[in-house]
Structure I
Amino acid sequence: MKRYDHVIFDFDGTIADSAPGVTASIKYALETAGIDAGELSELKKYVGPPLKRTFSENFGLRGEALERVMKAFRDRYDKKDMYNTSLFPGIEEMMKSLCERGVKLSVASSKSESMVVAICEYLKIDGYFEIIVGVKDPMDYSTKTENIQKTMRAVGVSAERTVMVGDRCFDAKGAAEAEIDFIAALYSDMAPKEEFDDFKTVLFATTTARLADYILGQ
C-alpha cells in the first residue's frame with residue numbers, strides 16, 4: 001500500500017539539474033555589479049534558495065543595487081541560460097510510475113513560476129503535475145511554506161498523505177512548517193546530508209528508484 005497520495009517536488013536540484021544555467025546567470029549578474037563571484041562550481045550552493053535572499057544575505061546587495069542584479073539575472077537567464085537544464089537520471093520514469101499508481105504530483109518552487117512552467121514544458125514533463133507553483137515576482141517572493149500550502153489546497157489531499165521532496169534545508173523547513181513529511185533528494189548531490197540535521201526527514205533518497213519505492217510502500 002502506498003504511503004502517500006500526493007508528492008510535492010521542489011524543482012531545481014530535485015527534478016532537474018539546472019545548476020549549469022543558474023550558476024552562469026548568477027555569475028553574470030554579480031559581475032554587472034562589479035562583484036567577482038569566483039568559479040561556477042562555487043556558486044552551486046546558491047541553486048535552489050530564493051535568489052533575492054542569496055544576493056542580499058551573501059553579497060550584501062540592497063535596494064536599487066539588488067533590483068539591478070536581479071534584473072540582470074532574469075535578462076540573462078530568460079534569453080540564454082534557462083534551458084541549460086536537464087532531468088536527473090530516472091526522474092521521468094519515477095514520475096510516470098507514481099502517476100500510474102494513482103499518486104498526484106505537484107511542484108512547489110522558489111523559482112519564478114513562469115520559468116518553472118516554461119522549463120517543464122520544454123522538458124515535456126508538465127503533464128505529470130496537478131499544479132506547478134512558483135514565485136510570481138522574484139523581487140517579492142513567497143516563502144516555500146506558502147507555495148507548499150498552495151499546492152496542498154489545489155490538490156486537496158490531507159497533510160498526512162502528502163510528502164515534500166527537496167534537495168535543500170529550505171525545502172525541509174517548508175515541509176515542517178506545513179506539517180507534512182519530508183524526503184531529502186540526496187541523489188542530486190546538491191547538499192550534504194548534514195544540511196538536514198535540524199529537520200525530521202523520513203528518507204534520504206540516494207536514487208530516484210529508492211524514492212519511488214518508498215512512496216509506494218515497497
Structure II
Amino acid sequence: MKLVIPAEPESVKIDTKRTAIIVVDMQNAFCSKEGMFDVLWGLDGVKMGRVIKESRKVIEAARSAGIKIVYLRMAYRPDLANAGGPESPNYWKEPGLVAMRQHPKWRGKFITIGTWDWEIVDELKPDLGDIVVDKNRYSGFANTELNAILHTHNIKYLVFLGIATNVCVESTLRDAYFNEYFPILVSDGCGNAGPDFTQEATLWNVSTVFGWVTTSREFTKTVALK
C-alpha cells in the first residue's frame with residue numbers, strides 16, 4: 001500500500017510492503033539505569049523515556065500495517081574478537097571498548113553478547129517475526145547481513161528510531177542512503193548522545209542532504225489511515 005508521510009523538507013511517499021522500521025540500539029546499555037551509558041555518563045531518564053514511548057508507538061503502528069521491524073543491537077563477543085584490535089579506530093574510540101580497557105572489571109559486562117546490557121529494553125522487546133541483527137560498529141551495515149536481509153525482503157524505504165541520533169542512528173542512515181534506500185528519521189523517536197545541538201545537527205543533515213525527517217505522530221496518524 002502506498003502512503004504519503006508528512007515530513008521535512010517535503011512529504012515522502014512509501015510502499016508499506018517495501019518498508020522496514022530500523023530500531024537502532026534500544027538496549028539496556030544505552031537506555032536503562034545501570035547500563036553502560038548510565039555508568040559512564042549518567043542517564044537522561046526523561047530523554048530515554050520519551051524515546052522509548054515514541055518508538056513504541058511507531059513500532060506498534062507499523063506492525064499493525066504489516067511493516068517489517070528490524071532491530072539493530074551492539075554486540076561484542078566475550079573475547080572481543082569482533083571488536084577490532086589496536087589497528088582499528090573502533091578499538092580507540094568506541095566508548096564501551098575504551099571503558100572496558102581502562103576498567104577491566106567492566107570487561108564482559110558492557111554490550112557483550114548474552115548479558116543484560118546487550119538485551120533490548122523490555123518495553124520494546126522484539127515480537128515473533130521481527131528481525132534482530134547484531135552489529136559491532138556504529139553503522140548497522142558494517143560487518144553485518146543487514147543489506148542482504150533488506151534485499152531479501154525487497155525493502156526500499158527505511159524508517160529510523162533509536163539511540164544515539166548523532167552516532168549509530170546517523171551512521172546507519174548515511175549508509176542506507178549510500179546503498180540506495182530512502183531514509184526517514186523519526187525525530188522524537190530517537191535521542192542523541194552529548195550536547196543538544198548534536199540532535200539538531202543530525203536532523204539538519206538528514207532533512208537537507210540524506211533523507212527526510214518526520215515525527216511519531218505524523219507517521220502513526222498516516223499509517224492508521226491506511
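Computed from the coordinates by the stated procedures, all read-outs in this text should not be read as laboratory data. Everything quoted here is computed from the prediction, not taken from an experiment. Cβ atoms are built from the backbone, for glycine too; each structure is taken alone.
The table that follows gives values for the structure above.
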| item | result |
| --- | --- |
| Distance in nm of label points 7 Å out along Cα→Cβ at positions 182 and 198 from the coordinates reads 1.0; which among I, II | I |
| Top of I, II by distance in nm of label points 7 Å out along Cα→Cβ at positions 158 and 174, largest first | I |
| Among I, II, which structure scores highest (criterion: mean count of other Cβ atoms within 10 Å over residues 62-69) | II |
| Parent structure of the calculated result -9500, given that helix-only ellipticity at 222 nm (-39500 (n - 2.57) for each DSSP H run of 4 or more, over all residues; to 500) is the read-out and I, II the choices | II |
| Parent structure of the calculated result 11.0, given that mean projected area of the Cα convex hull in nm² is the read-out and I, II the choices | I |
